[in-house]
1. Among P, Q, R, considering only Kirkwood radius over Cα pairs in Å, for residues 100-299 alone, which has the greatest calculated value?
2. Comparing volume of the Cα convex hull per residue in Å³ across P, Q, R, which is largest?
3. Given structures P, Q, R, which gives the highest value for relative contact order in percent (Cα under 8 Å, 6 or more apart)?
Structure P
Amino acid sequence: MSAAAGSPRLDRNELPHPPGPAVLDRIGALLPELHRYPGNHWQARAVAAIAEHNDCPPDQVLLGAGSSRVLELAWRALVTPGSRVCYAAPGFELYPVLTRQQRAVALEVPLTAGFAPDLERLAELARTEQPALLAVITPHSPSGTPVGAAELARLLDRVPPRTVVVLDQAYLEFDAAADPRVFARFARQAPNVLVTRTFSKAYGLAGLRIGYALGNPELLSRLAEFSMPFTVSEPACAAAAEVLRDTAGHAARTAGLRAERSRLTAGLRAAGLTVVDSAANFVLLPGQPGLAEHLRSRGIAVSESPVGTRLTVGTAEDRAAVLAAVADCPSVSG
């Protein structure tokens, strides 16, 4: 049963509120130009803003229609039939899809007991199997478990140069301990590291479809060969530049979401549920057969994976609806 209009939609990891007035005004000013194809003005401004945000040159930034589009470019450019792709599973649902499309071989590594990517096993496979791509999500989805910069540095030291390491950081901004410039430095210093990020999650621009990759210019040029023209709109680029400019507003929104994440986690644990500590805008409830279906029967859209039920962190009203539904779930013992 899908959630009706106005019911909690906690399955897509979207922000629960729209962009601020400055972003909406910026987009509105461009609406009279919708009959025109995208030009270079706002794209250049978005690239410049992203480069400044990550302390890197503009030629190390590649825009895409969401980080999913950038990931698709990476698979198309770097993965050939019969080659190997290595990643933790369960993870981003797009990875196995892209790997099948390229007729490649997936090397899926189960999560650790703490629901984190098994970096030791990933490093072993990188050395023995020489995959074309090795992808690491941080914070991981669906668990929200972060991978620190020091851990990633140790992993990168063990990966052969011919393997491109994709650091998928769609949820990085929700991790209070993460510095985006530190992770961007990996892409700046190593020719085989690609960092992907999105404006769909923490910046609330999911409907505009804009994301980016950071990497060595030569590596990005290989991806760009598979890109189509006009894939990112002027309003999307203008909105991206604006949200990066509004650092105070962004900090307040992410702090508010982290606080709501803590309240949701505490409420679920008080109801007798196990909740994985999360650094993202969602929480994972491992196990609990029947919980996802019960929540859907109450009009609450949630996501499921082989390791459990994932809930997006929403509003206080969303939290109240979830906790009320959990309270009368037959499979939950408080």
Structure Q
Amino acid sequence: MIEEWEFDDLQTGIVNFTDRDLNILKDLYEYRTLTTQQVLKWYFDKKRYGYQRMYLLRKDGLINSRPLVVEHGRKQTSCYFITDKGIRVLLREGVIERPVRQAKNIQIKGPHLRYVVETNDIYLQLRDYGWTVLGGREVKNEFKLNRADLIQGMLISGDGEKFGIYIVSDNPAEHTASKIVTEIGNSRLPSHIVFCRGKSGYEMVRDRARKMNVFVGGSLNVLPFANGVKILRSLRTKASLVRLYTMFGEVRQVEGGRLPYQYVIRHKGEDKYVAQLLTGDLMTHFSLTKYNRDIYIRDGKKVLVFAWSAQRGEIEQAYRAYPHIEFEWLEMGVLDTLPD
């Protein structure tokens, strides 16, 4: 229980805190940092007012800031952090409860700051679409992971499925990509999403996963950063995938069916299993390659796979020996037409 007199010494120039003020402080407490651009984009309609309000929070000693330095010592932006005084305001206003962390245990230093900023960018874009998040430190504690592991956090879908989050830079070192893939293969988490900032990192992670024969109990989704976020906003639950499938035929669930064969679609006069490579899941690709001609003849159903038309050449090459696996090639714009 918090007694009123505990905060008698807590003086601020801001007399009445707005919900927005408290939401910013709470997100700084939970996400550990936010950049100037993130704050202005997600919390304010007008940049000028945003700068003014953040100045008042900083003047009151509720937040502080420091530059985010990237390659060659170049300042990219500034990052805000909550202070102990800001945490006390959240306690006083009933936004958070004890026990709380001290500000010194929340702030990030060194090169890791850039990855936290990028992870928060994903969280901010997905949280209004049914995704919830867990920070990297909390994930490592809950699943007893090594503190040096490269996992950045966790995304939890509207279905409750948990995904470990990794971010790969534009041009990662080969040993970094190998470390991420090895870590995923040894992880206690069944499913993962790897967001790749550039084409070289995207290809490197997929190549390493295949060469190292990494398998997980759930899914291993490798996605380009920007399009990956857009894909997850739309294809956030199994129900959203079914709505997409239904645009191409009547869909029913297979009793006891296992991924990727949980659904059957009535397509061009035939019943076919339906699967998707839209989320970049390497485990779905592996399962599809195991559905060879002998198994198809015994089972009797073809497979209809939804995939991006931009990857058509690569995918058709990979499945040239699987005439019983057919494809619906989609453009990214289809995501904008999905019913809620």
Structure R
Amino acid sequence: MQQSNRVKSGITLCLVVLLTVVLGACGNADTRNQTNGKTSINDSSGQSQTVAMREYTDATGNKINIPVNPQRVITTQYLDAILALGVKPVGAASHLLEGEYLKGKIDGIADIGNPTNVEKVLELQPDLIITTEDTTPEVKEQLEKIAPTVVVSFGAGDVFKQFRDVAAVLSKDKEAEQWIVNLDQKAAEGRKKLAGKFKKGETVTIYMTYGKDVLRVYGARNVGHVIYRSLELNPPEYIRQKLEKDPNFNFVYDSISMEKLPELSGDRIIMLVYDEESKDGILKEIEQSALWRNLPAVKNHKVYFIKADPWFTYSPLAIDKSLDEAVNMLSFDPK
């Protein structure tokens, strides 16, 4: 909430002096008295509002009373998914606000830090907080004293399960299903555009370089989602076997040494360059090696270089953007 509103509400002093009290006993800024599926909430102006509530069981098995139609959502992870559902949160973790692909969509969303700044969360007076299993018990306990706090698992399913779970919390199930239908249609159109661009059985390997010495090969999660799932391109045999045993797409990547390049590299290579440091680090070392220069994909000029934004982000809008870039990129031979 803006500074002027906090002054008008008379709670600015309480944010500091009473923070401990608020976290210990739900505080005065957001007092809940639940009866028969409705909650009376004293908002920042001191006005009492009656809000419809419902019970929701989150990823940890906790049964939580949450607003049927939340108005002030904060998230530590699912900003992208929430935006895709047509909801604009009031606050989100720092790392979620860095994506260039979200430019124009995140104006006015407050930064709650990373790790979470609990005092900032309190200032924003949320009526719902969506987090993950990675939130520490100490922080989660503090957040629960501010507003209903729901855990949506990031690691227990693929991006579509995450998306559907977030939608279920926000009562946006139909919107999520329609969004997925639209993405599937776009992917089908992309496959048609690329028909004839690939030889039968042609394989694509996805690598990522990071920092001075990190080299990874990816499966069908994160950067691999668009390539192997949306566009249904063929992975190399090593990754194919991994995916065959991984119906829920929990496999993300394997860290490898340069010596594995000849074994794992397909007919085409997509190289995600995560950061500037890798350009003078591991990527430079790879490109100067005989192992790299002798790869068929390199000799045949079938290597595509991509950046982390939006490819590395495993969330709906990032995948949608990556799909556009992938179809355009693969429609032409690399320069």
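1. R
2. Q
3. P
Read the figures in this text as sums done on the coordinates, not as results from a lab. Fair warning: this is a prediction, and the values are worked out from it, not measured in the lab.
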